[in-house]
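Peer 1: The next part holds the structures, each set out as structure tokens.
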Structure P
Amino acid sequence: MRAIAEAPSKVILTGEHFVVHGAWALAAALPRKVRVEVSESSHLRVISDRPSSSKTQGLHPILSVVEAIGREFSFAPHLSVTISSEIPEGAGLGSSSSTMVAVSAAISRIHSLGFKASDIIRFSMVGEKEVHGHPSGIDAAACVIGGVILFKSGNAPKKLSFKGRRSVLVAISGMKRSTRRLIRSVEGVKEIYPSLFMGLTEAASEVSLMAADRLAAGDMEGLGRLLSFNHAALSTIGTSNRTLNGLVDLALSLGAYGAKLTGAGGGGSIVAVAPEGKEKSIIWGLRRRGFDAFRADIPVSGVRSWLE
């Protein structure tokens, strides 16, 4: 018998970095996913299709999640954990959080632990903290809950309800970055310019609330303006760079309503929204210039698990 869990990727639409400091942020689950298979074994082992995860350091956060669950529920974590992923690492699309979420859900399933969403998030954060240092938890929440969520540290995530589907465009810069390093860099900006940073945090929080309203109403043009505004704020605190700014400008020049970096910045990806009739041409234009670009329809379901 084996347990299988699949968790989606995610994109932060507004509020990244500022969410660590108390702002609301808006995130959506995306269709690309991580699949984890867990079965009983004579010892704990993790097998991954990711090249970087073949090293002990890359596996350690995953092992920490498994061991934390074993300690709390008093069982020896003698499990074989196999991971396969459609999510590129270091792209700002929640590769690590999706993995930790799927691992937690699969272990809950094989040991009949009956984890609720909050339990999966809690154990996922054991690994996320090793990877990122002091993450807000928005990535894990988006991967567990699915759909589109408003998130604020210390508050229960709010799932956005709307009729029909929406679509976002994602373009991957090809530059990897360290979320841990960028979080520390932003903390340094806060220490140097506390009043300015407080104002930006309050503005980012208001942008996220407005963006949720625009998305729910289907006002993608209005949402696009807010994305571009948020990108300017993120650039102000040093999380963008020439490549990401150029990618945002390219998406706008191809006809997007708005675009911004998503995730930690410093590399990774951008997210954009566009008129329905121009989405294909924008993706083609981005791919023509060498970027991995795709359209993602939302909402997408959160983590799911089953036994075979």
Structure Q
Amino acid sequence: MMANFLPNSALRIPLNDPEPAAWLASLARQALIAEAELTPKPGLVDRRGAGAHSDLSLTIMRLSARAIEPYFHEMALISAGARPTQGIREQLAAIGRNAERAMFRVTGGSNSHKGAIWVLGLLISAAAMQDDENPTASEIAATARAIASFEDRAAPRLVSHGDVVSKRFGASGARGEALQGFPHVVDIGLPTLRLRRTGGATEQVARLDALLSIIVRLDDTCLLYRGGTDALITAKKHALAVERAGGVGTHLGKQQLILLDRQLLNLRVSPGGSADILAATMFLDAIERKQTEVEADKGWPEDCHGTN
């Protein structure tokens, strides 16, 4: 289904009614599902199967995205007309923890979207705060950075995967990405997505090339946690080979993507952080383009399905 568009008069954020909040939450849910359905992705859940995961599936990813949508809606509602403050940050964190519990309930305890709840939750809140009728991705990301700069004083004293990776490898992870203003969304994902579109690529190829460009440049903490520096280097090396071959839309690029997929499956790792950044890229792209829907994935030709 092609995306529909809102008239400018319907886009103003915030408004003191639920419609903009519902729109933002819906775009976030659709971006998560579109990312999950995008095929073929290296090591990740897609239409072919579970990738390197033993506890996830495309059905679970879809259920998870739908389960957390109401919490995205709540985040947008409390942020409308607000500004970044300690209080807003802590309210968002509390809603985020509720979203995680809802996610775990529908996934049977599997972590399908914990990182995405943080990333998209900040961006949804930031988008809802905008006074401009046509907010840019950069403006939204800058506001999200301001929100993330406040500490969550009620955060449970638990050691997360991100904490482990940060201590062991020095990678900043999702929090660092937010505190830098989401550079891998604004400076990498979005430009690549749009460059491929203007060059005539299909939406699926444009999204896959955006994902590969993110993998090349992001120190993905999911790869580091599961496979250490070897996994990260392998992913970056082979993703760069796809890029240098001209992208997924070329014959050599497809071959290199299949090789990357095989390498990650052999290592039993997946670039989950890069997938979250791609979902954020599609979310902000939809806002800038004034879409009411994130275009759904249309599948992939049978001869390009790869090994997953």
Structure R
Amino acid sequence: MTAERTGSWLALAGGVGAARFLEGLVRTVPPETVVALVNTGDDGLFHGVHVSPDSDIVTYTLAGRVDRERGWGLRGDGFGLVEGLAALGHEAWFRLGDRDYATCLHRTLRLAEGAGLAEVADEIRRRFGVAVHILPMSEDPCPTKVRLADGRVLHFEEYLIREGSPDSVTGVDLEAAAVARPGPGVLEAIAEARAILVCPSNPVVSIGPILAVPGVREAIARADVPVVAVSPIVGGRPLKGPAAQLLRGVGCEVSARGVAAHYRNWITGFVLDQQDAEQAPEIEALGLDVRVVDSIMRDPAAAERVARAALELAR
């Protein structure tokens, strides 16, 4: 490895796990030195607006305005708009709060004016007072599709919300990401990073799409910096979301050991929970440096503890 650089801490991010990890990271390093490279495979057009779920959950969390009870959206938001649509006969399985809808409508209007997704993400995070830089992985459409045993192929949000994350996953389609262009600043951010941190996000549908974008994996390899991942699996199960179904669907063991093996070809370090400490020797045998910590991020202080463990490995 080269000597430690003075660039940004680059975090590959998607979903609630990423948002909470980043909340801890900015208690450990200056927020303006952090770049969140965010998955856009969950993006889609819902209720007539462009929704960027991962970008927004990161923004709302770092702004201190996320609805922690729901795990998404804005605290104290109402749902009059979507309930009104439902009353008029529209499908309303994808619920957007009223002020959340305003964020997405702003994004939609700005895109229609010719702004890029990265420019709009930067505008939104600034309006919310967030110092962390947020980079969408791509500005091209990159919908992640989930294949089910009954032959259906669903957008990830349809699978997650409308269908309730069934177990019958037979594969995940990242073909759209695989032909997309990296977003503005993405390859440069990787090249200039002092280290790369892989948030405890879903390995298949949050981290997988980022890596699928042409040039991203190659840029990580060229960067020659520590790449440290935090396990999203604790005690043999994910703390949130359908990671178990999706990992099984792509033939990966649902364990910290399984995720480490899934990542082994491009990471250098791995943080796992104390519940899985007995797996540390097997993970070290993969050639990875390991830290064991209580990784359940119950609050920002706990998230800071996890971030510090990741930074210890990165440094």
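We did not get these values from a lab; they are worked out from the coordinates using the rules stated. Quantities reported herein were computed from a predicted structural model and do not represent experimental measurements.
Peer 1: Which structure, out of P, Q, R, was helix-only ellipticity at 222 nm (-39500 (n - 2.57) for each DSSP H run of 4 or more, over all residues; to 500) calculated from, if the result is -20500?
Peer 2: Details: P: -14000; Q: -20500; R: -10000.
It was calculated from structure Q.
Peer 1: Something else about it: Kindly point out which one of P, Q, R the value 40, 17, 13 was derived from, the read-out being Cα extents along the principal axes in Å, for residues 153-192 alone. Intermediate results must be reported in sequence, preceding the final value.
Peer 2: Working: P: 43, 33, 15; Q: 37, 25, 12; R: 40, 17, 13.
Among P, Q, R, the structure yielding 40, 17, 13 for Cα extents along the principal axes in Å, for residues 153-192 alone is R.
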